[in-house]
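A.B. asks: Listed next: structures, encoded as structure tokens.
Read-outs throughout are calculated quantities, based only on the coordinates presented, and are distinct from any laboratory measurement. Bear in mind that the values here come from a model prediction, so they are computed numbers and not experimental data.
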Structure 1
Amino acid sequence: MLVWNHLKKVADILGKTIDQLKHQLLSKYLVSELKHPTIKMIAI
């Protein structure tokens with residue numbers, strides 16, 4: 001619940017909806033993972 005309240009406050013400050021904020025955060029995370037994966041794959 002605390003995270004949800006924080007997201008709501010940040011979204012209000014930025015003038016966005018919570019969904020827009022979540023999408024932006026997840027998009028940045030996905031791009032980061034594609035560029036520099038935290039779990040390396042090894043071909044067998």
Structure 2
Amino acid sequence: MARVSLHQVAPDFTLADYRGATFRLSDLRGVKNVLLVFNRTFT
């Protein structure tokens with residue numbers, strides 16, 4: 001998959017959540033989201 005540049009629309013893809021349910025990136029379009037990044041260097 002090609003890299004996405006700044007201000008470029010990300011390609012649509014499908015992922016599974018922690019319960020195993022799948023969702024597509026396009027399902028989230030137009031909805032405000034929060035991205036959490038956990039840094040494991042402190043464990």
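A.B. asks: Could you figure out which one of 1, 2 the value 0 for helix-only ellipticity at 222 nm (-39500 (n - 2.57) for each DSSP H run of 4 or more, over all residues; to 500) was computed from?
C.D. replies: It traces back to 2.
A.B. asks: To continue, here is another question. Figure out for me which of the structures 1, 2 the number 4.4 belongs to, where mean projected area of the Cα convex hull in nm² was derived from the coordinates.
C.D. replies: 1
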